[in-house]
Structure 1
Amino acid sequence: MHKSDLGTCDGSGYARRMTHTIPAWVKGRLTPVEKLEVHLKGLRHKAVSVFVMAGDQILIQQRAKEKYHTPELWANTCCTHPLWDEDGRDCAIRRLEQELGITGVSPVYRHTVEYRADVGNGMTEHEVAEVFVVDADLSLNVVPNPEEVMATRWISRADLAREVAAAPDRFTPWLRIYLAEHSTAIFGDFG
C-alpha cells in the first residue's frame, strides 16, 4: 500500500480514510469496500499471495513499519488485494512490481486458500486468496519499495519452517497458515 492509499493517520496509527476499495462479500454479494473497513469488520474478501521461488529457496519480505497491520513481520514474497474486477494474475504482476520492483515474471496459479486470522489492533483478515508461484533464480533483480517492504531475503523452505516453528510471532498469520496447512498444494513440484 502506498501512503496515498492510507490518507491521514490518527495518533493510534489507524488510517481515517483510504482511497481505494477491494472486493469483499457483504450479505453474500461481492461488493467494493474500503480496505481498512474490510479489515476492521473482518469481512470475507479477495486476496492474492505470491511466492517467488528459486529451487527450494523462497523470497520473503519483512513488511514496512508503516503498514497498518502486521508491520515488521515476515511474509511471503507478496500478499495483497486485487482491485475491483482485476484478475488475480494481473494483480500479482502489478504488486510484485509496485512492492519489490520485480518485472518480467510469469506467476503460475497454484491454489486458493480461505482463512481467517486476527492481525492485531482489532483487525481480521478473512481472505479468499489466490496463491501464485513464480519460478525465478537467485539473481532476480529485487528493488523493495520502502513504503511497503523493510527487507527481503532468500530462505530455504526447510529453514523457513524451522524459523516459523521457533519464533512464530515474527511471521504473518497467513504465512504460518500457508506453510502449516497448504504447503503441498502451493509448492508441489517446486524445489
Structure 2
Amino acid sequence: MPEFSTGSDAMTVKEYLDAHHVSCTPCHPDTAYPVSVSIPQLPDWVPAPPDTAPDAHTILVNPTHTAQNWCPNAVLLHGKLSPAIDAEQLLACAFTDSRRLPDWREYEWNRFRYQGHPSAFIRGVYTVGQWTLSATTRYIAITNGPDQYLTQLTVTTLLDQADELDIDVTVMNVGLTIALH
C-alpha cells in the first residue's frame, strides 16, 4: 500500500468540539435513541465487559487472536452532539486523531459519504511500546431532524495479524449500520 505524507497541525475531533463548546453525550445500545448504530459480531469476536470503557457503545474483542499481550478490538462510539455543528468542518479534523499517533504511517483515507452521511475514513499503522498496530477509523456525522450524532468505529489489530484478520476488519467496517427511527 502506498504511504501518504501526513501533518499534525490541525485540531483533533475532541479539540474541535471543545473549541466550539459542543458536548457529545454517549448513547448506549440499551437505550432507545432516534439514531442507532451497530456492528456485526463475527465468529471469535465477543463483547468486552461494559466497564472496559463505560462511554463506548460497543466493544468487541477477539481473544482467540491474543498475541504479545494484545487483543484485537473494535470500538464503536456513538454520541449526541449539542449544539449541532457544521459536519464538514468537524470531519475535516477526523484524520488528525490518527495522524498524531506515534510513528503513524498512513495507507488510505477518504471523505466518501457513508450510508448517505458525511464521513471520514483512515487506515494506517502506528507503534506503541512493543506493539506495531494496524488501525482503521471511520467517523460519521449523522443528522436526524434537529438532532446530530457523531459515530466513530475504530478496529485495531497487531500489524502481523492484519492479513489474517483483514476480512474481519473489512466486514466490521462495511457492516457498520446506521438506523434512523
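Of structures 1, 2, which gives -4000 when helix-only ellipticity at 222 nm (-39500 (n - 2.57) for each DSSP H run of 4 or more, over all residues; to 500) is computed from the coordinates? Among 1, 2, the structure yielding -4000 for helix-only ellipticity at 222 nm (-39500 (n - 2.57) for each DSSP H run of 4 or more, over all residues; to 500) is 2. Calculating distance in nm of label points 7 Å out along Cα→Cβ at positions 37 and 165 for structures 1, 2 picks out 1 as the one with the greatest value. A value of 3.4 for distance in nm of label points 7 Å out along Cα→Cβ at positions 29 and 61, calculated from one of 1, 2, originates in structure 1. Looking across 1, 2, the calculation of distance in nm of label points 7 Å out along Cα→Cβ at positions 69 and 101 that yields 3.0 traces back to 1.
Using Cα extents along the principal axes in Å as the calculated read-out, with 45, 37, 28 as its value, let me know the right label among 1, 2. Going label by label, the one that fits is 2. Out of 1, 2, which one gives 2.0 for distance in nm of label points 7 Å out along Cα→Cβ at positions 45 and 85 as computed from the coordinates? Label of the originating structure: 1.
Values quoted throughout were computed directly from the atomic coordinates according to the rules given, and no laboratory measurement underlies them. For clarity, every value in this text was computed on a predicted model and none was experimentally measured. Cβ atoms are built from the backbone, for glycine too; each structure is taken alone.
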